[in-house]
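For reference, the structures are reproduced in the following blocks.
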Structure 1
Amino acid sequence: MSPARRRIEPAERRARLARRHGLAPGCRSTDVVEATRRIVCLHATDPTTVYLSAWARVDGFAREDLDRALYEDRSLIKHMAMRRTLFVFPRETIPAAVAGPSARVALAERKRLIKDVEASGVHADGATWLAAAGDAVLELLADGRAHTSTELREVLPAIGGKVTSGTGKWAATIPVAPRVLTVLSAEGRVVRGPNDGAWTTSRPRWTSMASWLGEPVAPMDAQDGTTELVRGWLRAFGPGTTADMKWWLGGTVAGVKAALAALAAVEVDLGGGETGWALPADLEPEAPVEPWAALLPSLDPTIMGWQSRDWYIAPHREHLFDYAGNAGHSAWWDGRAVGGWRQAEDGVIELQLLEDVGAQALTALEAEAERLTAWLAGTRHLPRFPSPLSKR
């Protein structure tokens, strides 16, 4: 008779979340690179998210700490990967990201761009045009200098045109240069280097990945890359379902199953008839955590970490996620999202709670709001993906 599967209840999953995501007092990191490694990567589509996610996880965090890791030490790298989303990865994770999810994104973006180039009359042979355009960009960036997308368009006539993308009311005529850069970045050949804007804006200068890192990205088999990212996900987010991992990776069920087999992952019982997976060395019971409060930004990796979210967000999904599935600012108490927050015109952080959390939780959340207000020091930011709650 096979042994009974380990049962991991939601309360234990929330305790794991608190420690592994570095959100509870006493569990936070002292270094932004360590904090990023603990959670695999940080979302960066909204430039403020990276800083606010780090603020929530690093004691004594200062914006200069993240800037130094991104632009001087280059121990953290901005890179497009899972679900065509921009992330900040620890440098050592870049080969796995490029080989696994980024390769899927690059292939899809390459096909779309070739189709639009041909349909827009830019070139009859879109593949030939894109190969030449990519080579021209890489040749210009080979000396290690960084250029904005606008500068690249001015210097390289081949990418100075526009294409029409979409159909009907969704059709739009857009510059082709950013789309060439999207393909090259997903392929791990160019990278977002210095940012010309403030920390609340994204105005990147592009350079070659090889010059930015001092070496080309080490080649890795696509499945090996997927397996390494699944290993990281299970360590930070596990246990979770196959569907959770497929969604997070933007990959395939077959790729996730192959990774689980390679890792000798163990089936666990998540309750409610749901089966999850955990690493074989990660089955010891998790001790409870003292109740904790956190304010997380839109698209934070914690709230976006799973596809099945009822155990940490029910019944507030419709208030905290937009129609496209993007999470807005969220307020957490003891491992559950219990509402949101927003910044008033005077810079003060205001709570938007969706349930009666009790006096202890309210006091702790108000303290976090005061702490974030002080850290922002009057700097106003508007999330790119506001939740329905924050729009009220």
Structure 2
Amino acid sequence: MNDLHGILFAYRSDANLGELTRMRNTCSLPFGGRYRLVDFMLSNYVNAGMTDVGVVVHQSYQSLLDHLGSGKDWELSRKHGGLRILPPFSYAEQGHREYQGSMDALVGVSDYLSDIRQDYVILSWGDIGINLPINKVFEQHLSSGADITMVCTPVLNGAPQYSEYVEANEQGWVSDLSVHPTTAGKALESLEIYILSKRLLLDMVDYCAAHNLSNFSRDVLQPRLKLLKINTYIHQGYVARFQSVGDYYQRSMDLLDPAVRSDLFNPARPIRTKDHSNPSTYYGPGSVSRQSLVADGCYIEGEVENSILARGVVVEKGAKVSNSVLMQGTVVKAGASLSYVITDKNVVINENRSLMGHHTYPLAIAKGSVV
């Protein structure tokens, strides 16, 4: 795996996630009580033995920088190679506007791409929850003789207007690619994870820069379906995609299923995150916690059911939390009741307040709010 270099796209803040991404990059969105979304693909890279990773950022990435640091929690803090953050201000011509697509972003970091020492590159987004055996994907890519290998799933989770779909023959060779159609049909869903050679990637970047093209799928892959040998790798495991507040809630609730946790947090390929070293959670006399994931450092004196609590959450005596996702530092005061609610970091719910959403439309409370 020393011949594979990782590029992680982490430059977008998806407006469809509303308050959850208003002040942060989508990749730094907390998930599962103690993780950020970027942890999953970054851990996949490291678990495959990769030592060099470039993270492409643009706006609202302060929390992402704080989380990743030097990369030591992923064993990527190295004198040579390791984790590299690639902001737009390193390339003056890209710093004044948002990236229009992944190829636009790659043009912005073309100097970095030219210096990559590996012969192959994997491209992926950092805001997807997946435990992917990248070593197997790379082995298939080399053995198949493909120009590009793209990772797909047979389970259609994404909304068609934000997703891409692939039709392939029995040998896995791509015959058609649909980008943001009105309906998914019976095709495979692309996870927008690609392995290709450095040489081919640089050729594509140069072409897109010269022709003002910005989208990898629409501007590069679709016109070349008959020119390039594009193969599919079918991932049969769990995949979490986050295209709306409802998606975030449903994927969070999925974690209460032991089968999902077993697949996503496979001990053979551990998901790493920033070390916080919090104390153990305190459960007071008479407190109740049922069917919930509770992180370290919480203080529980009330009732918690079918919920996910991040580090440092406080549920005071007489408070009830059900079917909810509470991010770090949330305080639910005595007598308050929450159901189908998502609270961002450092939210305070005052005494005797009652907040209720619905499983199809959860109530999201912005970071730092006092209700």
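Before moving on, here are some points about what is shown:
- When mean count of other Cβ atoms within 10 Å over residues 4-11 is computed for each of 1, 2, the largest belongs to: 2
- Source structure of the calculated read-out (helix-only ellipticity at 222 nm (-39500 (n - 2.57) for each DSSP H run of 4 or more, over all residues; to 500), -5500) within 1, 2: 2.
- Source structure (of 1, 2) for Cα extents along the principal axes in Å, computed value 66, 46, 39: 2
- Answer label among 1, 2 for the case where FRET efficiency 1/(1 + (r/R0)^6) of positions 44 and 156 (r between Cβ atoms, R0 = 25 Å, to 0.05), calculated from the coordinates, equals 0.70: 2
- At a computed 0.45 (FRET efficiency 1/(1 + (r/R0)^6) of positions 124 and 276 (r between Cβ atoms, R0 = 25 Å, to 0.05)), which of 1, 2: 2
- Entry that produces 2.8 once distance in nm of label points 7 Å out along Cα→Cβ at positions 20 and 212 is calculated, selected from 1, 2: 1
- Test item: distance in nm of label points 7 Å out along Cα→Cβ at positions 60 and 244 calculated as 1.9, pick one of 1, 2: 2
Readers should treat all values here as calculations from the given coordinates under stated rules, not as data from a laboratory. As the structure is a computational prediction, the values presented were derived from the model and not from experiment. Cβ atoms are built from the backbone, for glycine too; each structure is taken alone.
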